[in-house]
1. Work out distance in nm of label points 7 Å out along Cα→Cβ at positions 6 and 158 for each of structures I, II, III, then name the structure with the largest result.
2. Assuming 62, 42, 42 is Cα extents along the principal axes in Å as calculated from a single structure, say which of I, II, III it is.
Structure I
Amino acid sequence: MAAFIKVTVQDHIATVMMDRPPVNAQNTAFREELIAAFDAFTDRDDVRVAILTGFGKMFSAGADMKTRPSSGEPGEYWAFNRYVREMFNSIHECAKPVIAAVNGPALGAGFGLVAACDIILASDNAVFGMPEIDIGLMGGAAMLQQFFGRSRSRRMFYTGWRVPAEELYRTGVIECAVPLDQLMPEAMKLATEIASKSPLAMRYAKQSMNVTMHMPARDGYRFEQGMTVALGKSEDAKEARDAFFEKRKPVWKGR
């Protein structure tokens, strides 16, 4: 049974609660449990969308500094770094959309978890930052530049500036900055809408977003057209068309 990652599933929505007090600092066991959860979602028919959040008023303060490599054993640091990367990749590569419900500070590798998600919602007490520069470490340049322009990403990287959720909502980086007690209702509302779509179409949709974000526009559109052809031949596509003309809700088969 998982010690730090609590998963509940209801109405095709998986809620992933990080629960490692006091700040959801990430150690090896934490990473293993998170990877296992998101790897499983790809194969679970009862999950169509996931929400990642933290317990209480903290999303994640990042890596547990007490568990960083220190023995000097050959290969130790590289193995550690690989595990951190794969934690993020397990979210990014999960076949199901993942919503970040950021319920408090998301710092360092905590911000990395947010960056790996598809859609970001936050409470108004949340802050986002990469403070590694202040503790003799480096990390997060690629993630910052994914979300921010040249000046903002460098300012955050060089100074460790923690940006309030309201600022990120104002600039269109996240979808909301609401009082904490409204965060999960907002996340569930969005997750319910996503879960109502064809699970096969959503799998293709996430694959298209992940692949085309690294492509030139022409190649990306060509790839997406291939996804459209494959989806269009499915039973779910026929059901979508039939339901549209018959003015009823579709019944998805996921194939």
Structure II
Amino acid sequence: MTVTLITGGAGGIGAATARRFHRAGGHVVLADRDAAAGAAVAAEVGGLFVAADVGEPADNARVVNAALEAFGRLDNVVLNAGVAGRCGLHDFTVDGYRATLRTNLDGVVYGLHACLPPLRRQGHGSIAVMASIAGLSGSPDLFYATSKHALVGLTRSAAPALAAAGIRLNALCPGLTDTPVLAPHRQALRDRGLRLAHPGEVAAAVETVLAGPGTGQVWTVQAGQPAAVVPAPEIPLAAD
């Protein structure tokens, strides 16, 4: 059975992904700051929950070690934890800016740093980074979009270096998805005629991407549409 570690697993896309891998017969390890909700999802799927703040390097290491102690290996890693932006340019604060990037970008970097050593020892592994459609275009949520653009760049840049170790790294960019982050805006979005994806649609794409052969790919996932790879632009370097 596969062993899948999911950050931000207490709700939304993370919880839907946990349920999907459980139904497929795999072991699931969940990490989240919300201990009560995380433990409830873990109990539902017969998985392991570890209370953790992905913005802390030591917490990421502790989650990976717990997975290895419980199951002896790690096959898949879903770096999903994320938050809405805590400020913009009009109401900028250093604390708000740092809080946004601390979870959305630092949490992924620290998660990669923690999981790569055991994946390298195994000689295989598949990692999915949860970016956003805002990381391909833009968003009024300025620093949220900034963090997600960074994840797209991180994925495309790091994947070639990891391929030799048998590790695949891909990013998913969901569009509007019916998660707790969007809950305050759900009705307003629907009133504008915008369709929200169910977290299960994104979880299905996560499963497809983790199992597929590709690496360094960036996928879009939108309501009612099949997941699709977004080609990287080919920009020739200037030469004399």
Structure III
Amino acid sequence: MDRWEGKVAVVTGASSGIGKSIATELVERGMIVVGLARRMELVQDLSNSLTGRKGKLFAVKADVGKEDDVAEAFDWVRKNLGGVHVLVNNAGIGTYSLLSNMDREEYKRVQACLNTNVMGVVMCSNEAIKLMREKGIVDGHIININSVLGHFISRRLGIHFYNATKHAVTVLTEGLRRELVEAKSKIRVTSISPGFVLTNIMDGIEVPNRNEIMANSPILRTDDVTNSVIHSLAAPADVQIAEIIVRPVGEEA
């Protein structure tokens, strides 16, 4: 990780959960981190708590599902920090919706899920690569926080829309890797696919038997995912860890 010290990382969804854990660890390891989040004040609180560490955390307000927010956030990075070396696409929205029984309000919710989970990855990756090329950064790294649900179709009803967005992330990650290979680029791309993680992604969403499911399911901590991010970044510059699947022991599906 020494080669990343003093370099700039953008972490989306940095206000809580996995994103908060990743942003904290990168600051601890000496990186200059830009935490993007709709709830910027929570990122600012985290930044204040990290005063005096090796690196630094900047809080920038952005909804990565909105094109203007993404463009403005990366313009802020360009003007204030010069460039970006690492992008962690972590922001995500959960949804519980039966595909055969949606109303118009649910259309809006799943559209927000699509915008954040898929278009957010696309737009942030494009802005990061554009900035890397503009600043002559040839060895950048893009990490997508995916899900095991990006690799199979769940038996559990109600989460198939979310399931579909993660399948899209799997395809987009590999597609981007192949494009960069074709372009003779040294920018690395990694997909990290955790199983069930203890986060607040489903807060405010009515899920049948939610408490029972959480109480009886093996579960990862956010730091377990962060460790995989560090493992990917710490690999030698000529090694690309394309995919990591990390699951709690005993997880069935």
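We did not get these values from a lab; they are worked out from the coordinates using the rules stated. Keep in mind the model is a prediction, meaning the values are calculated, not measured. Cβ atoms are built from the backbone, for glycine too; each structure is taken alone.
1. Values: I: 4.3; II: 2.0; III: 5.2.
Top value of distance in nm of label points 7 Å out along Cα→Cβ at positions 6 and 158, among I, II, III, belongs to structure III.
2. Numbers: I: 62, 42, 42; II: 56, 47, 38; III: 49, 42, 38.
Here the read-out was taken from I.
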